[in-house]
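Colleague: I've put the structures underneath this note.
Computed from the coordinates by the stated procedures, all read-outs in this text should not be read as laboratory data. These figures come from a predicted structure and were not determined experimentally. Cβ atoms are built from the backbone, for glycine too; each structure is taken alone.
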Structure I
Amino acid sequence: MPSWREIEQDAPDFALRVRRCFDAGTNKTLATLRRDGAPRINASEIEFSSGGEVSLGMMPGSMKLLDVLRDPRVALHSPTLEPPKDDPSSGPGDAKMSGSLVGIRPPVDNPHTEAGFFKLDITELVLTYVGTPADHLVIESWHPVRGWERRTRT
């Protein structure tokens with residue numbers, strides 16, 4: 001599965017705009033799957049590591065950790081920032097990514113031995129925003145097979 005670095009190399013301008021959306025606030029929304037298959041959402045912090053990965057950690061015994069140990073498929077949503085009412089097309093939009101979490105070694109200085117540490121193998125990346133003029137929605141996406149695409153919806 002692709003890493004963040006591969007997306008940055010394939011579509012650098014797109015990756016930069018997506019990263020800006022995720023960097024706009026500390027808490028992202030993480031969707032996991034419960035035991036019965038129903039979705040569960042949680043706040044989560046992520047890191048764009050210097051090694052070119054999107055990584056995150058989970059507290060020991062947390063429901064989201066139990067969810068991803070059962071089924072590693074997840075979706076992440078950036079913090080949502082409202083666009084200015086007088087100029088909606090100047091807003092940054094919303095970014096989303098999905099994929100599967102893969103366990104990684106915990107940081108050396110981490111005292112939480114039972115915590116979960118993961119990197120995201122990305123299967124989809126999407127950025128949506130109000131176009132210019134503000135009469136349509138722009139959807140940009142990246143997929144491992146198709147690469148970067150842009151489409152609009154009125």
Structure II
Amino acid sequence: MTPEQRLADMGITLPGTPEPVANYVPFKIAGDLIFVSGQVPREEGGLTATGLVGGDVSPEDACRAARVCAINILAAVKAAAGDLSRVEAVRLEGFVASAEGFTGQPAVLNGASDFLIEILGEAGRHTRFAVGVAELPRGAAVEIGAVFRLL
């Protein structure tokens with residue numbers, strides 16, 4: 001089963017390539033690598049989670065927001081590669097807007113990691129980091145960048 005078939009079976013339609021909100025491109029291909037700019041949990045024109053995780057945003061809602069980030073990442077990767085069967089995840093770079101004392105950033109990023117593995121199988125396994133920050137653009141609770149390799 002292809003990644004696109006898995007998405008369809010889950011009722012997920014990838015959005016168009018996310019429009020940059022500043023002076024950058026959504027993705028850049030360098031050799032056999034695709035670098036995807038940071039994606040926030042934007043869905044249908046709005047953010048699904050804003051605020052600080054461990055404060056106004058529950059860890060569970062932040063995990064769901066990380067999944068939305070992964071959907072947006074795959075939209076950019078599909079635009080770059082044309083076919084999700086032609087890629088493998090290399091790295092996720094996760095930022096979580098965190099309330100003071102919140103240390104569950106890795107669990108939040110599992111929302112994106114688990115989704116990529118569910119869709120891409122072994123090609124979805126990746127390295128990553130998850131760090132807490134004071135604020136993110138537009139008040140987003142989560143932002144994730146990625147690196148993929150063209151196969």
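Colleague: If mean count of other Cβ atoms within 10 Å over residues 25-32 is computed to be 16.6, which of I, II is the source?
Modeller: Working: I: 16.6; II: 12.5.
Derived from I, not from the others.
Colleague: Right, here's the next one. Ranked on relative contact order in percent (Cα under 8 Å, 6 or more apart), which label among I, II comes first with the largest value?
Modeller: Going through I, II one by one, relative contact order in percent (Cα under 8 Å, 6 or more apart) peaks for structure II.
Colleague: For P(r) over Cα pairs in 10 Å bins from 0, in percent, the calculated result is 11, 38, 34, 15, 3, 0, so let me know which of I, II that is.
Modeller: Derived from I, not from the others.
Colleague: Right, something else. Match the computed value 0.65 of FRET efficiency 1/(1 + (r/R0)^6) of positions 1 and 65 (r between Cβ atoms, R0 = 30 Å, to 0.05) to one of the structures I, II, and report its label.
Modeller: Source structure for this number: II.
Colleague: Continuing with the same structure: Please state which of the structures I, II yields -4500 when helix-only ellipticity at 222 nm (-39500 (n - 2.57) for each DSSP H run of 4 or more, over all residues; to 500) is computed from it. Write down the numbers at each step before the final one.
Modeller: On the way: I: -4500; II: -10000.
Computed on structure I.
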